[in-house]
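Throughout, read-outs are computed from the coordinates displayed, never taken from laboratory work. For clarity, every value in this text was computed on a predicted model and none was experimentally measured. Cβ atoms are built from the backbone, for glycine too; each structure is taken alone.
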Structure P
Amino acid sequence: MSEHRATIRWERRPADDFAKGRYSREHIWSFDGGFTMPASPAPNVVPPPMSNPAYVDPEEAFVASLSSCHMLTFLYLAGRRGFVVERYVDDAVGTMAKNERGVPWVSKVTLNPEITWAGENRPSHEALTKLHHEAHEQCFIACSVKTEVVVAGH
């Protein structure tokens, strides 16, 4: 079908003591469209100064990826049904837990979309629930993970 690329770049700094674990984990994510952004582990996983809380961490990016994919699929489906979305804001939350082997993982992502509709054609509660369900079923990212994805209130 298609490929999607990202380049992850990290370099040890001269003052780092790699053997003792005293090295910065800050790194760069570069995407095929040319966008580059700084990344770092979550500060609760690797404390500063070895991490940078201002940068995106992989767990946040995972939550954002699920939320973004759900939103894009939802917007597509809503438009196909004649609904006009004026605004869509999701304050998504990822929850970490330990799996059966004791390894931390993002076990649940809760999507909290707030949708503002335009025009007179607006979905009923049942139609909205169905739109979210279909968006989840068709979201490429949600179909790729074992993490539980929940849409709050639906």
Structure Q
Amino acid sequence: MDYDEALRLLTERLRRLEDLEEIRQLYIEYGRRLDGGDAAGYAALFSRDAKLRLGPVMRGDGRAQIERAVTRLLKSMESADRSVHVIGTPTIDLQGDTASGESVWVAYSQPSAGAPGVMVGRHVDQLVREEGRWRFALRRGLLDIGAPGPQTLGPGAERPT
């Protein structure tokens, strides 16, 4: 292998590692923005034409709808003193400027009165590099343990069965 080939391979490997790390940080930032009540920052984690499908809790197509959906969710959860999302190490399948991934999450909320709520689930994602940054193109949420309380379902939503 000559010098140019070795440099090309090393550059590809470095780019892959940087992409994987940026996607891991995107997963972490998702929980931080949600827990911090930053609806605009949350929506900015998604591509322009992204689709968000978190069961009956949040749905939106495009950043504007996603921002409105998270704003509604945050308002419905105002009775909670705080919430924390713990994001598990994601699995990521990187394919150039697109990727798929899955992560485990735990959401803990402490209402002003009553018992804390705990939910555990997974996010199944399609990601895309857009304007030089990795963003969620499709994020689906699956609830494995627990159930959202009435305050997190939003107006007109039905409790999952």
For the read-out distance in nm of label points 7 Å out along Cα→Cβ at positions 42 and 74, a value of 0.7 was computed from one structure; give its label from P, Q.
Q
Kindly point out which one of P, Q the value 2.5 was derived from, the read-out being distance in nm of label points 7 Å out along Cα→Cβ at positions 2 and 58.
P
Using distance in nm of label points 7 Å out along Cα→Cβ at positions 114 and 130 for the comparison, can you identify which of P, Q gives the largest number?
Q
Value 62, 39, 31, calculated as Cα extents along the principal axes in Å, assigned to which of P, Q
P
Which of the displayed structures (P, Q) returns the greatest value of relative contact order in percent (Cα under 8 Å, 6 or more apart) on calculation?
Q
Computing FRET efficiency 1/(1 + (r/R0)^6) of positions 82 and 138 (r between Cβ atoms, R0 = 35 Å, to 0.05) for each of P, Q, the value 0.75 comes from structure Q
Can you spot which of P, Q the value -8000 was calculated from, given it is helix-only ellipticity at 222 nm (-39500 (n - 2.57) for each DSSP H run of 4 or more, over all residues; to 500)?
P
